[in-house]
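Input: structures, listed below.
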Structure P
């Protein structure tokens, strides 16, 4: 707001430096009187409403006063209220801090902000401050804080309400358990084994990965109940198995499970026969060759 004190100065007054003073309701404004006939008021509030006037005085203390004018400062209602979250998108990890930020695009004076939980509107907090935004914090969220929230802002012209914002509290996965489902007490080549990995705690979806001797076999995502992986066994599949569960809040690994594959009896006999023959050839081979050489020399002689 700009206040200007205008005078119809005489030729004598033009030679004399005038001093200008500004008043509101009989109280002097600014730091006193000065030579500038213009006074800038950077920001006005409703309390600045009142009767304004000015006076000009010469060095001889001759004072001329202006008529009074009434100035009424009108407040701007709060408009376009929104609710933002920190972390963004309403996704927060269990045990972490959640900040609900209530924002207004415009509005003057002191604004009263209120935060509500649920569609029925459970009031969480109310605060009044001279600002277009205010924060409400939940230091450590739990699963019960997963809900819809909204806020209101009011500066005396009626509350303006934000839209509902959904908050989802996510929990890290627990350590998964790996189980091997086999057809019998012993496992043979050609059998089908089911690897089942399940984390009993943690927010879905959960990505499960299966490993054999730290080599990835496959992966599967599941909303609940764990995930399975089927494997047709060969002799090379003996060894240690494990799995991993991850929902984006940190991966967890299961304990190692060992799988021993039994060699069938007929395969054992073949292996045993093959081993005996190899052993005999290894031991008798040089003797047979020596006898053959002796026989061949006699034949030639």
Structure Q
């Protein structure tokens, strides 16, 4: 029997804020608003394996499906931490008048609550979450969490989802390491995401190096929070939600793209980062370049 280790969500530096909402800087940075006349992510289903979601948040009301609570099957996957609500907001918030807008405002988030109020989860619950996403025919799975140890059973679940044609987006971790990333981001079946800041440089906390497939905004990201509020968070978790939203835009525009094709399109269309010595190997997410690359 394999051990059943704990995983933790990848987000730090909490700050409650009443600051300007509208279109957050990360959503602007990846040029998502330029794509909305072409695609808004309509009908794309995103499984967010996390702490649940605040179903009453005005910015998320039209963006959520029921999902599943793996810690209490009888209950809705209500968020008692905040992390999952933050991730869902960046992906799909849609409240143009008074709130904020996420990357893919007409996509649908299916919250899969595997993490408790502390932001901890057992691998076995994550695997159940992945299996639920496969059975429920998600297009994308957002995994804003990680662990240091490899797990055969987690790899098996990830491979199963990949083979079912689901795109798995995973955060690389917040250890500031140059040569390693967390699992499941380390598995080649996932799209592993590092974080950038407003200067388009790799954020100091982000893991980096050859295991990262793409970078996206992850520093001081404003998004939805519990009880209808907003919070600023930093982490590769936040970067991951930008990438999941961008893939939702791409899939709504060109349905039927396989996970490997999407990874290739992303790699072809990245913007070189500032301040890196190997600009061709890695870059930052750019939705408009991605959509153009899909047409080629």
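Derivation of every value follows stated rules applied to the coordinates shown; laboratory data play no part. Predicted model only: the values in this text are computed from it and were never measured. Cβ atoms are built from the backbone, for glycine too; each structure is taken alone.
For which of P, Q does mean count of other Cβ atoms within 10 Å over residues 55-62, calculated from the coordinates, equal 18.1? The read-out was computed on structure Q. Given structures P, Q, which gives the highest value for relative contact order in percent (Cα under 8 Å, 6 or more apart)? Going through P, Q one by one, relative contact order in percent (Cα under 8 Å, 6 or more apart) is largest in Q.
For FRET efficiency 1/(1 + (r/R0)^6) of positions 87 and 183 (r between Cβ atoms, R0 = 30 Å, to 0.05), the highest value in the series P, Q is held by structure Q. Sorting P, Q by mean count of other Cβ atoms within 10 Å over residues 63-70 from high to low puts Q first, with the largest value.
Given 3 as the derived value for percent of Cα pairs over 38 Å apart, which of the supplied structures P, Q does it correspond to? It traces back to Q.
Quick one: distance in nm of label points 7 Å out along Cα→Cβ at positions 47 and 263 came out at 9.5 when computed from one of P, Q, so which one is it? Answer by label: P.
When helix-only ellipticity at 222 nm (-39500 (n - 2.57) for each DSSP H run of 4 or more, over all residues; to 500) is computed across structures P, Q, the figure -4500 traces back to P.
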